[in-house]
Structure formats: structure tokens, C-alpha cells
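So, here come the structures, one by one.
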Structure 1
Amino acid sequence: MQLLDWNIVGFYFIMLAAIAWWSSRKQEDTKDYFLAGRHAPWYIVGASLFASNIGSEHIVGLAGNGAISGMAMAHYELHAWIMVILAWVFVPFYYKSGVYTMPEFLERRFDSRSRWTLSIVSLIAYVFTKVSVTVYAGALVFMTLLPDTFGSPENAFWVGAITTVVLTGIYTVFGGLKAVLYTEVLQAFVLVIGSFFITIIGLDLLGGWGELKSILGENKEQFKLWRPIVQEGIPWWKNNDFPWLGILIASPAVGIWYWCTDQYIVQRTLAARSLKDARRGALWGGFLKLWPIFIFLIPGLIGYALHQKGFLEIPFKAGGIDGDQVFPTMVSTLLPVGLRGLVVAGLLSALMSSLASLFNSCSTLFTLDIYSKLNPNKSEKHYLKIGKIATAVIVVCGIIWIPIMQAMAGGGIYKYLQQVSGYLAPPITAVFLLGIFWKKTNSTGAFVGLISGFTLGISKLLVEGFAGSADATGFLKDLADFNFLYYSGVLLLVSAIIMIVVSLITQDKDAPQTAGLSFDTLTDEDKKEIRASWNHWDVIGTVIVLGSVLGIYLYFSFWL
């Protein structure tokens, strides 16, 4: 990092601070703080959806997985089609209900038990997976780019981690969701520009797209999009090389949870100024969602090819190259002065945008779904104060968890995230889908299904942690080795069956609450309002997104 690089990073932070300060004015109540006053236009909503999704763990981890396992993770980046489902299926129910949080929606549809369950599980998952992994990935970048600036790479790791967490926490505490939304517009722009240059410069050094395909073609099985169900010498249920059947089963289960029911994401659509803006924001976000393949995953493939040709030296770890070091190494090695500063600013923006979104979402969940239930009838200013305190506490928890996360992230962090999500997401996906599409789903069925699904998911995670070692044997070892993609499908199916069976058994005692909260209970007035919120432009946007997804699938299915 040279003086010009530092000046660019400094200028970026000044702009960020100015936007946060402007956003922090006129915060009168919880609607202002948690939902940005519900004044966000569609282009702000879409950019925020994109920037919230793309954190430093995404850039570092996705590029790393590109270098190690090729296009296997592209399926998760092609979830733009699920954002179309968010726009047309889920957003009308969420926006019209006027809720602040997803647990609040579950309480309206079912009862307080489901709200409490989802709130607590979401908070735990955010602090111990998303916050810690995001910080860990950002700190890796500091350790690679500034190895000697603070005395040692280890010092650089901790300075980077703590500095970014604290700075992000400060502007989230004072600015609320409005600060998060408007800083994310700047961050999304810097992020795309910086990563675009990595791709262009890397391809130019390598010799072009044809040369990339030639190098990767020498090992097609490692880099192709669709992987076989059975590997030689490995039972199909132990094949962890992203078999295509497992991807088709697990990817939608995780995607619907993340894009359609997760507070972290859906909160952006709830901040829209109208139902039309909420829908169009989701569609715009869906279009932006297509780009990570080209600006994050493809650079990982380029990094591998450059390493093979001797143009780049990626650090090794047990089993091969260290995938999580691919993107930071490309930044430090390939980029010229000035452009390096821009990309570092982009990486910082990715880290900070994801953390800011997480902090605000956690604060919203705690204040509105837990604290306000335990302490009702307080003033708006009181809840606003509690929300800011909750954000500060979450910042501290994120810092405390970093050493544990550092020890846990021995493998690729992006795969780790998808694996953990695969164990937590299915019961949430099941309860929202059944709640909206089947009016007979009742509160007891929802609650029992959620608890059962979470118990099975956490059990698998614990078994992997304690019985996944090479010297373990027996049933627990087999369970630990069971492919996480297939297990996600099993969890989704079991959770849904439990919800359906329990709902049918208890339907006479426990009448479901469905008025306007499921498709077959919408009134004619509801339907007219929803119909008036879209026109031909929304249809055109939908066709563009779905057509792009199909085109990318067709190309990369046969590119090697």
C-alpha cells in the first residue's frame, strides 16, 4: 500500500462518514431507525440488497472456492431467480402486513411461540456465523495486504478486524437503517468497479478467456458446473464434491430462506416507500445478483490459472493452495498503485456493508421481537435507545467470537457458510412456504416443526464438530460424513411433514390465523391493490432476470 492508495481509502471513508451523518438526522421513532422511515426508492432497495449480500467473506470466499472447486458455487450466485419469487410472492404479504421483522410476520400468521423461536435462532446464527465470518474474511485481507505495517501479519489481522467492526458499529448505531441503505449505494458501486478491474487485469496477464479455458480444461472435473452424484470409491451419500442432485435439492432450500425470509435481507424491501418500489427493488437486486459470478468467482479461476502458469504465487496449506488467500494475493500482486487502493476500499466497503446490515438487523430483532415483548408500553425514544445499545453489544460479541471463528475456518469460509446455512435454513423455509400457500398450517404445527428442524440441524452440526475426525467410527461418523446438501433436503422434507401432520391433528383445537396472510384468504380489495402495484416494466424486468439466469446456466454447463 502506497501513499496514493491510502489517500483513496481515506477519501472513501470521508464520503462514507458524510453519508452516515446526513442519514442520522431526523430520527424520531423506531420506523425511522429500523426501516429508514419507509421512504427508500426501488433503486436504493435493490442496491442495498446486493451490497448486503456481498460481504468480504463473499469476495474472499467465493474467489477461493473458484480456485479450488471451480464453478460449483455458481449455483448459489444464480439465485436471482429466487429474488423474482421474493418480488412477486413474498413481498406483497410482508409489505401489506406492515411488519418490521420476519418473526413478527410469523406471530401474525401463527403465534408468539414461532416468533420467539425464529428471533432467538436468527440472533444466534447472525452473531456466530455471519458477523464472525465476515470479520474473519476482512481481517485476512489486512493480513495479506499489510503484513508488516503493524509489526506482524497476526497484528495486521487483529487491527483490521477490530477497526472495521468498531467503525461500522459506530455509523450503524448513529445512522440506523437509513445510514446502512445509503452508504450501501456507494459501497455497491465501489465494489463492482474494483472487482471488475481484478478480472480484466488478470485475464489480460493470463492471455485472454481462451487461455483460461485451456488451462482449466486440463482438469475439467475440478472446475465444471455440474458434478457427478457418484465418485469412484466413495458412497453417493458421502460425496461432498457438490453432486448435482444435492445442489438441486439444497440450493433452493437455502436460497428461499436467505432471500425471502431472512430479516437481514428482507428488511430492505420493508423500507421501500411503496409496494411497487419494494417489488422493483427486489427485481433490480436480482439483476445485480448475477454479477458476482463474473467479478468474484471468475477471478478465483483466473487466480488458479495464473498460479499454474507461474505468474502468481498463492500460499499453500494442507491439501493444496489456500483458497481464501487467492483474492487478497491477486490484489497485492497484480494491481498498480492507486487502483490497489480503490480495490481495498471496495473490500472494506463489502465488509462494512455486510456488518452494518447485520448489526441493524440484529438490533431490530432484539428490540422489536424480544425486548418490546418483555417490556411493553415503553416510549418510542426508549425503544430507539435500546436498539442502539443492542447494536453496540452485538459489535462486542462479534469481536469476542473472532478467535473461535479463526480456529473454525480451517477450510474454505464460503463453503462453511453454505454448510451452516444448510442446517439452519430448511425448517424456516418450510414454515414460510406452508404458511403462505396452505391456510391449514396452524401455530402448533409451525412451532413443533421449527423446533424439530432446528434440533436436527444443530445436532448434525455438533456431530460434525465432535465426530468428524478421521479416527472416529460408527453411526456418528457416518452421520458426520453424510453430505450436507442431501441433509438439507432431508431437513426440509422432515420439517414440512411434521408441520403438516401436527396441523392436521390439532386443527380443531388450534384454528390458524390466515386473514390476508395466505394466498387463498386474500380479499378482492387485497388483490386489486397488489395488481395496481405492477405494470409491464415489472414484467420486462422479470423476463430479463430469468432469461439471464437461463443463459448463464446454458453457457457454463458446456463451457469446458
Structure 2
Amino acid sequence: MAFSIHQRDGLIRKLATTPFDLLVVGGGITGAGIARDAALRGLKVALVERGDFAVGTSSRSTKLIHGGLRYLEMGDVGLVFEAVRERQRLLQLAPHLARPQSFVLPVTENSKHGVFLLDVGLTLYDALASFAGVMRHRALRKKPLLRMEPLLVAKGLQGGARYFDATTDDARLVMANVRGALTAGAVPVSRVSLEAPIVQDGRCVGAVVRDLLTDITVEVQAQCIVAAVGPWSDQWMGLWRSALPEPDQAPAAPPPLTPSKGVHVVVPRDRLPLTHAVTMTSHLDGRVVFALPWPHATVIGTTDTNYEGDFAEPGCTWADADYLVQTANGCLAAVGGPLRVDDVISTWAGIRPLVAQAGASSYKTSREHVITVDPRGLVAIAGGKLTTYRVMAQQTVDAALPLLTEASATAVKPCTTAELPLPGADRLPTPNRPIEVLAAGLVANQGLDTASAEHFARRYGSDCQSVLAACADEPDGGDCVLPDLPYRWGELAWLVREEMALDLIDLMVRRTQLYYVAGERLLPLAPDLARRMARWCGQPPATARVLSEGLVQYIVAHRVQSNPVADAA
């Protein structure tokens, strides 16, 4: 189903003319999951997002689907149990988006726990998944561990373990849910801000929204408003409740949030060519930081600190980048000498909307979610983890059903998201290693080299045939955007036409990972990228300048902020 700027006016008209059961506010993973779940149950659903889909927290995670090994140490056994089950479910329902990843966890002479206790903890971690994970862990002595990951610093190393979790492209996981919601009948629209509630007889019956591309406002009628707005939950609920008449008995307020800033840096793969992901304990403060191998780069992250600044663009300071680089240097021996902040290709920073706990730092705050129901037509969800988004969505829709009319609620079908594959996994060739089988077929039948076949199969799953057709139809569509990276011009055209990319930042940062792995190498390409995108969107050539300038400004703004010590000197 086409999903681009060419369909957008029609979606806006539907917002204005359709009486909805649910109006979901927030186009991150939770909002997208809610919209898909509700639409699959037969509800009439609208989803509005004031930026791009996944523009906030949901594209700025560590991009892991995991149970949370450190949460087990904190005693969050229930959260870990739920997460490892959802990890396994995603590996089955979206194998192109959730992929097994081996991790090594080194134990040094300064580690809090020795190899024996680590082995016990990982045995429990495996058991919580009923040993249904990708593979069971294995405890290792020093020499076998160094053979497995040669970049580990040998000095002080006592041994460790290899265990398994999964990785994802978080923004593409969001987009798969948005597309799934659209296919099920939902009306998802980005660049639409929610201006004010519509109140009738003491309850919310809809909202006034503004199309940020045209500055046109429309009224959206809905029986229930569902807020999945991440760090903005406190602000959003306060604003909306103040617009409602004072009730005889005020409904329970949601617990406040403790926003936590998480920063990641990307360094060249030839500087840190890891064989496995590495779970590091920072020698600076004892926090867990990951080093993750990507095909064309290595990611180090995340920080986890309390934050009170701008939620939209928290930024990576020099101190943030230096902390991550120094943490990596304490555990890993980079090729060519210790890593430096100057090695950083690109960065991302996001805000985790953690539910506040008295006396707990952001690092030790639980990742549990909280759903708040206001019987006057409002439901809000805050907190939670990327891994458990499907359960969070299911529970939120369940919580909203009592606020609907009897006719709407009784017609609702059961939740099917636990069994229904996400888009891109719905036409895979076999349930046994489907992505590998798909990639092998692309090599045999399409003549692709192995690296290109793996790229298309792993990013698009069963949609890869449609992407390859776009590469064939587009002039020079089979050419790579950059010669050492697998992204092709026709692939970008497909993403614009099928996944509602509206500017080059959407395209370079969230629909692809070109910005992260290429960084400032995109700057000279910006005019050509912009000209092509304007053509794909059916926009006049003058639009290209705006698109190009937007990408350049984004890249410059996301450079590591300067070193305050050097500046002072």
C-alpha cells in the first residue's frame, strides 16, 4: 500500500471526516503499536505525530531487543521475564527487524561479580526464557574469551561469558507498525500537532489538530484520546486535564517521570572491528555500556543521566562522547591506538521517559510502564521498554475499551499481534532461517552479491522484491549512493514512496542509517539527494534547496559539542 506525500492530503481529509474510536497521539513505537493493535481489533483509529514517525526516543535507543540482564540484578524479575518472551516473539514475527546478536561480557579483577556468579545469573536469564532464546550462554576462561573477541584488553581479564540477545533498527520497527496499522485501516499522519481538546458534556470527544505542512486545522472526532508521548507525558496530561471541567472526584494522576538522557556515538569499523557485541562495565562509574558491531561501523552507548533540558534535541556534549570513548578504551584495544572523540563519525541522543521512583537514580530506575485512565476520555501510557512495546500496546488498548460506547466495545475482536507477522515478514519463504533463505534466493535468482543480498533481505524482508523493482525502474537506481555502502538510489525512492519520508532527515536518519555510518560524507551529496527527493515527491525544483539546507543543518547541529576545557584554554 503506497504511503507517501502523494497520499497525505487524503489522510488529512479522513482525519476531518471520520468519527474515530481512538485518536492516538504520538508516533513512536508505543503509539504505532497501539494504532496497529487497535486497528487489527476492528476499531477506527487515527494516529497523529507532530514530527516524523519515531523522531524521538523510538529512533534513539541502543537498538537492542533484550531482556535487560542488569535489570535482573536489580530484582526486576517480572520485567525481565516479560522482555525475554517478547524478544523471542519478535525474532519469530519480524526476523528482518529483530536479529540474534552474540554478546561477550568480560570479567576483570575489578568486576563486582566473578565468573561463577555471572554464570549463575546468566543461567537464570536463560531460564526465564524457558531456554527458548536464540542460544544458551557459555561461561569462558580468559584465553577462550580472548580468542572469541581479540580486541578485549587482556590486562586484568579473568574470564567472562558469551550470551545472546537481539538487535533491531528501532525506527524501522516503528515504521513496520505504522504500515501495519495503515493496512488494517488506521489513519496515520505525521507532521500534525495536537492543538486543543474538544470537550462536550464534561469529557473529551476529540481534538483540534494542525497540519504543520499547510497550517490548516481540522477537528478530529474520537471517543477516546490515547497519549503515547514519551517524555512529554507529564506536560500533556496536565494540559488536557486543565481543559476539562473539575470533576466531583478527581481521577488518579499518573506518577511523574524522571527523564534520562542516553547518548550513543558511532566510530569507524576499522578502528573497532568487533566480532561480537561487548557488554562493558565502565571503569569510570560502574555503569553498563555496550559496544555494538554494525556492518559498516561500531556503536558505543549509552549514557544514562538525569536530564532537564530540551527533550526534542538533547545533543551529545563533548563530555558525553569522551565518557563513551574512555569507557570503550578501558575494555577494548582499538586498532591504531586508543579511541579519541575525534574518531566519532556521528551521534544520537534521546530521552527515556522513566517513571519516577523515590531515591533512585535514572540508571537504577525501573523500565516498567504505567497506564493511566481518566474516565473523561483520556488514556496515557508512560515508561516501558522498546522490547515490550507489543504488550504495552495491548494493555493500553484494553484499558481504553471501557471508555468506548457499548456498540464499539462489543464489536472489538481479540488481540492478534502476538501471532501476526509485521509487514516485511508476512511473505517470507520458510519459518526456518527465513532471512538467510531469502538472501540466498536473491543471490541465485537476482544476481546480487552476497553483501547486497543480505542488506536487502535483512532490512526489508519480503518487501525486498518491491525495493529491488524500484531500483530497476529508477534511472541509475541500482547504483550505490556511496560506493562503500549498500544503499542504492532506487532504494531511497522506494522509501519516499512507501514509507512517508517527507524530508532528507527522515530518509537519511530514520528510513536508512546512512547518516550514522557516513556522517559528514553526506554533506557534498546533499544537493543531489535533494534534487532527487523533490522529484520523487512531485515537488518543484525550488524545494530541493530547502531539503538540502535542512540536511546540512542537521548534520552540523549533531556534531559533538566542543571540548569546554580546550575552549577555556
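Rule-based calculations on the coordinates, nothing more; no lab input. What you are looking at is a predicted structure, and each value in this text was computed from that prediction instead of being measured. Cβ atoms are built from the backbone, for glycine too; each structure is taken alone.
Between structures 1, 2, where is relative contact order in percent (Cα under 8 Å, 6 or more apart) highest? Present the calculation step by step, with values, prior to reporting the outcome.
Details: 1: 30; 2: 18.
The structure with the largest value is 1.
For which of the structures 1, 2 does the calculation of distance in nm of label points 7 Å out along Cα→Cβ at positions 8 and 232 return 1.7? Intermediate values should be presented prior to the final figure.
Values: 1: 4.7; 2: 1.7.
Of the structures listed, the value fits 2.
Which structure, out of 1, 2, was FRET efficiency 1/(1 + (r/R0)^6) of positions 440 and 504 (r between Cβ atoms, R0 = 35 Å, to 0.05) calculated from, if the result is 1.00?
Matching structure: 1.
Have a look at 1, 2 and say which one yields -11000 for helix-only ellipticity at 222 nm (-39500 (n - 2.57) for each DSSP H run of 4 or more, over all residues; to 500), as calculated.
Working: 1: -23000; 2: -11000.
Traced to structure 2.
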